[in-house]
Structure I
Amino acid sequence: MTFTSEVLKRESDQAIIVLLTISHPDMPIPIRVSSDGVDTLSRGNTFIHFPFDIVFPNQTQENRPRGRLQIDNVDQTVITAIRSLNSPLTVDIEIVTSNDPDTVEVLFPQFTLENIDYDALTISAELGVENLFSEPYPAGSFDPARFPGIF
């Protein structure tokens, strides 16, 4: 059975699990978080159960895409990493199933955690993505200096 057919079923014996990998070049080991009620072993990595909510970025051309991530502040691991780093953390979001957690069904890579707020109960941050609409296209220009043969 394919992942899509399982998701569209009314009832299924498979649970859909969201895995977060929070990383930074200055962190020796990424923080791995699972939406499942227990720790999840996927591809040799243990993802620790932390309750969290995700709102994925919207897709408008006017503004830079923004989403939200809220993690329960049940452990000092995430907050210690946030306080110790001076540049944004990156987050990879993966979706797997409970029957086959080693196969990533959907991948949303390289979000940045921005505008982080935290208190004793929760850590909230914006999920930012690179806005490709502001990039020039094509990247180069056809001018006589670079392409003398076409003039």
Structure II
Amino acid sequence: MVPYGPAVADPHRIRVVALAVVHREGDLLVFSGTDPTKGETFYRPLGGGVEFGETAETALRREFREELAVELDGVEPLGTLENLFTFDGRPGHEIVLLFRAALRDRSLYERDPVGTVLDDGSPVLWLPQAAAVEGTARLYPDGLLDLLTTAGA
């Protein structure tokens, strides 16, 4: 998964994405990526673009089927972030619709790493939220950590 692919491809387009915050005790389900220009490793919850005529929740469920071949339970809105960023030296702009969710396949909570994103091989793992709080792991989108703290998630 190129984390910001379509937004980076057209810097004059605002991309709408739906991401799921899935917890395992103090851990977050994320994929790991690298910005080739910055050489920075980062982590981001899974999800993806909302297509025309599709609700954000429908997009989220579709993306989890496409990326991990799993179903979600307990999907509920968590918040919205506006994400202005640079990836691989190019600007991007997203409206990020965040949801709380649970994995229907409970065995995935016992695995670490969980697997890989099916379409590109990015590692999917459980990131200790404390690592993001302490600054030892870079969690995107910006503002997610504050939202989780404020929402008590």
Structure III
Amino acid sequence: MAAADTFTRERALEREIRPTVESGVPGVEVLAVELLSPARFCVFIDHPAGVDHALCARVTHLLDRFREQFTVDVSSPGPERPVRRAEHFRRAVGAPVQLRTSTEIAGKKRFRGAVVGADDTGVTVDTHDGPLTIPYDAIVRGNLIDEGVGGA
């Protein structure tokens, strides 16, 4: 499956899954849906009280209708939390991120740097080449970078 097809399918799945999950379990936010293979996807969720096994199980059961066609994984965001939408990037201002885009922007498809701003259409990242604004529609993967600050 081509990368463009993968990301188109992920976005379609997310549009279908997000309302089901967010209305089915109050307080849960669907951060991202990622296809792990043509027959398996992972739904990354968050909740103000945290994500535990019981919450993942509840969300998995809400997605039973997908289980005929897919293996469904449900996961907490972890330290390298997915960031895809405007509200994610607004909460991440000052944090380091890595992004991958569907098309080249300034001659590249991969970017790393601190989020310096986020508006309704794109995120501005302070890259090694200076600040660069990347439209949300072009982002196919985005994650916070776990720099291990204060680690064990």
With mean count of other Cβ atoms within 10 Å over residues 41-48 coming out at 21.0, pick the structure among I, II, III it was computed from. II
For FRET efficiency 1/(1 + (r/R0)^6) of positions 25 and 49 (r between Cβ atoms, R0 = 25 Å, to 0.05), which of I, II, III scores largest? III
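Consider the structures I, II, III: one of them gives 30 for relative contact order in percent (Cα under 8 Å, 6 or more apart) as calculated from the coordinates. Say which.
II
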Computing mean projected area of the Cα convex hull in nm² for each of I, II, III, the value 9.9 comes from structure III
Can you say which of I, II, III returns -5500 when helix-only ellipticity at 222 nm (-39500 (n - 2.57) for each DSSP H run of 4 or more, over all residues; to 500) is computed? II
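Quick note: the coordinates plus some simple rules give every number you see, no bench work behind them. Because the structure is predicted, anything quoted here is derived from the model rather than measured. Cβ atoms are built from the backbone, for glycine too; each structure is taken alone.
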